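The next part holds the structures, each set out as structure tokens.
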Structure P
């Protein structure tokens, strides 16, 4: 995507400049997908059979009984074998037993651009319940363009530092021109460094890769847990291959019918809801950096602090000062998980006293910037997928300016920054291949969609919408804060999902947990 964690959805300020548009991961239609009704070889076109029939060569990796392999997939499914194949990174940890094996459980933490292999090796293989790990081989694959699967790259680390510090709330023509220039430079860098793969990192293509992996693993059905953007990836798979769906958990769901602009505006409102919850908690505490009065006063104090940073950044103890762009992302970063609120209170208190290191650290977590100054590939893969999956939210700065009042109504604190963040795809070098549309997965086995009522990144109405669209879905609701629900402390949620994964029995309709 904690504090913040990898199951956050779109994280990119425009492509890295904010975090609203980030979740845009539209749906792409793919007329060339093979028929899904049959499990026989006849369901796989002859040109794709070498991929479906490949054997994975496993090798030890990562310690703790992990194995790794490389899956071959066509760069272009419309022309398999006509261009160089892609090499996709796969990792697994075999079922520990006891009990009959249920096959493979594929996991994806979201993004788009989050490393599923990294997520598996750092959390999922030990964080999932023992009884689930006993029965399933835990498996992850970095999607095309992500991490170790032919990663998209765009800028040098120094250039990325400059990009993340670009003023995202331009006050006049000069600042607007500089922001547009930053987006254009980012897009041109992606084309120059990653042009071959940029046209082939759509969610539909990633879902097709998942079916090739299913076959290579020897599984008749795909069992899957996807968080955040991973829900859109899983729902896309189910729509393409409904009769190959095993047990699918979609936690922190996206609504695939929404436009990129609507996604951004909904997320903006979601972050405002999360900030309100944070502020309500903060003002009740002695020493709250936003005061001990009302939530409205706390909101005004934070907005005034951001405005002050716009012209007077504070030092951080390193070459980067904390200005408004990085401070905004530091606060947004902590909105993904309420367990980050104490860290945010401390960071805000220090920053307001002239020491910005704590808030900069939160921003770096969001951007996946390491202490050595290097960036993970997420900040590049994220816009590469988003800008291919959906038409841009805005095409010109003038369109953004017209929409700013609506965004600021959705969030007085974050609205301006997140509106400008949605301009990033306007300058993308590759035309989008997808459009918003419903996903139904008619004929699929029961699917569980999970929604959190105060999720800032994937608002709860999105989960309701996806559960309604999918013909066999059951909605499981977590009445709480933060992004996603499984494995975050609710025994009600965890028991319902674990039972489903182990037995195939979904929770009762309208189940609501706290």
Structure Q
């Protein structure tokens, strides 16, 4: 009996020792300063962080500004929540950690944290770590690196040699709903105004990179083997004095970027993205490059050493190069692979001419479109040069729509209902994600659209039945095209148009087939008028 009582006592002590504790911080509290209630809250952040010693411990901090004079170091998987009201015990805003220009430290340094560690509703601001790494936060090396979660954290006006806002040295941090605004990296050959990644592959989603600056990689600098996953992010008005206004990739960095916007970023090379080495092969899907500027490669620049990214359902619109490559420039052996991608209204500022692509692309690229006639002629792109933007997009005079936010359903670069971009893609090239950059279903009709947006058709039941009752085969075709109308009582008339809208053929559909053998290879529109309505189909003549 004594033995059982002894082990029971040990078990109770073990449970007590490992129990997770919640601590409270309120610098205006006047109680016993035990940190165990709001009335008795700690008044010092350092005491709170020193007391929270068990994984899973939580620290709640009042919505206030705390002046940081020495860096905070976190080595245990605790959860830190800012923005609390001591009166209501609810999260009502943000807690600000303000370094107030103090020099020589990161506001927060973490070591060997896992994804169990959490920083939530914090603003890290005014750090000056000009000679060090990470102004706002440094996720340091050691073991498998440091991989905390950051949720609703803002990095504001911080400075460092590398990683003005955040520096990740190995590890795989998770960032969700984070803002990087006005951060600066000073290093002369690397940088990362907002984030510097070295052998680190964070997951970054729903995050904004605004007004950050660096020599290279004003938004993100990915070094060595860093391959972050970047989804639904916004890169705007970031400026690199040399390369990579939005993102700079070096070493074997191969980020996966989806559902994101690069707008109004600027650099000497690669206003949106700069890829420097042959091992840089990022995958870019459902992404918009709009109104970025650079001397070369305003949207995207692939350096002469041979980086070869894959672009799927990407839209390049209104980017401006001073020298060459308004949309994209690829030098040397670079050989990007393009599917379902659109270039429109990208220009050369010196000549004023359309300047969509400079350099080669992979020969297996397919189902793309450009308004530069020479590109269309040489690469079998769909030619858009004869079409105004109003024929292609719902409202290209207001690209981000009435809500002034890219990636929402009112965006002006969504294809118009009659646009040649609709149903012109290759379904097999975009399997993940299953939505476009606004979150709408990626295949709204039967075939994927070109570009970052999918037109969402609102067909009636009769429209749907009509579209499914008429089919063309074979498609692609080398000549004879059979047209199957399931309702044999339908009287049909057919018209054939080229991709510029010119009528090439009108006839009654008596024998249910047409011969395209005399037509040049390319994409044609087949318009079929029946008693029940009109259907337009696309066919590829090979």
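Values quoted throughout were computed directly from the atomic coordinates according to the rules given, and no laboratory measurement underlies them. Quick caveat, the model's predicted, so the values are computed rather than measured. Cβ atoms are built from the backbone, for glycine too; each structure is taken alone.
The table for this structure:
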| item | result |
| --- | --- |
| Test item: helix-only ellipticity at 222 nm (-39500 (n - 2.57) for each DSSP H run of 4 or more, over all residues; to 500) calculated as -12500, pick one of P, Q | P |
| Which of P, Q leads on percent of Cα pairs over 35 Å apart, largest value | Q |
| Identity of the structure behind 0.15 (criterion: FRET efficiency 1/(1 + (r/R0)^6) of positions 260 and 316 (r between Cβ atoms, R0 = 25 Å, to 0.05), calculated), options P, Q | P |
| Answer label among P, Q for the case where mean projected area of the Cα convex hull in nm², for residues 132-339 alone, calculated from the coordinates, equals 9.1 | Q |
